[in-house]
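Q: Heads up, there are several structures right after this.
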Structure P
Amino acid sequence: MAIDGKKVNRPLKMTDYGSWFTGFSPRKPTQIHFDERLLDMSICTQEWFGNLLGKHQKLKDTDDTYILKGFKKHNVRNN
């Protein structure tokens, strides 16, 4: 976990599911070719999210990719 002033960067946890879902739900369809395709949020259950976190962990374990998310420091709990 990296703390930089008012921001904390860390991997997602299962307890982040609600805020993650809320943040991704209002995504609009792609506007330009650089945008990712629209994600069908109906498949994004907590189980699906857990599998996603597992994939993130495997990438980290192989020192291939580190996926961190930014959180406001005052919103971060030690959970």
Structure Q
Amino acid sequence: MVKLTIREAAEARGITNAYQLQKAMDVKPGMAARLWKGETEMIALKTLDRLCEALGCELTDLLVRVSNRRARHRSTALT
């Protein structure tokens, strides 16, 4: 499973909320809010590129792969 770490990357660069992310990326508020909360299952390459430009970072700062075993174990432990 791939997890978005956009919020963490943004906060490390002084962006502390979705509104600031929206302004930095020049996107609609809804998109910025979804990205900020990590509430998206698909993300366009164009959007990733915009994020990298706005945050001055690399793709590796925005994504992390979590082992599916670990992800399943966590969800099972929560039920």
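Q: With helix-only ellipticity at 222 nm (-39500 (n - 2.57) for each DSSP H run of 4 or more, over all residues; to 500) coming out at -9500, pick the structure among P, Q it was computed from. Spell out each step's value before the answer.
A: Numbers: P: -9500; Q: -16500.
Computed on structure P.
Q: Compare distance in nm of label points 7 Å out along Cα→Cβ at positions 16 and 56 across structures P, Q and report the one with the greatest value.
A: Values: P: 0.3; Q: 1.9.
Greatest value across P, Q: structure Q.
Q: Can I ask one more? P, Q: which one has Kirkwood radius over Cα pairs in Å, as calculated, at 14.2?
A: Details: P: 14.2; Q: 13.2.
The correct label is P.
Q: Next question, about the same structure. For structures P, Q, which has the highest computed value of distance in nm of label points 7 Å out along Cα→Cβ at positions 8 and 24? All intermediate terms of the calculation are to be shown ahead of the outcome.
A: On the way: P: 2.1; Q: 1.5.
Ranking P, Q on distance in nm of label points 7 Å out along Cα→Cβ at positions 8 and 24, first place is P.
We did not get these values from a lab; they are worked out from the coordinates using the rules stated. Source: prediction; values computed, not measured. Cβ atoms are built from the backbone, for glycine too; each structure is taken alone.
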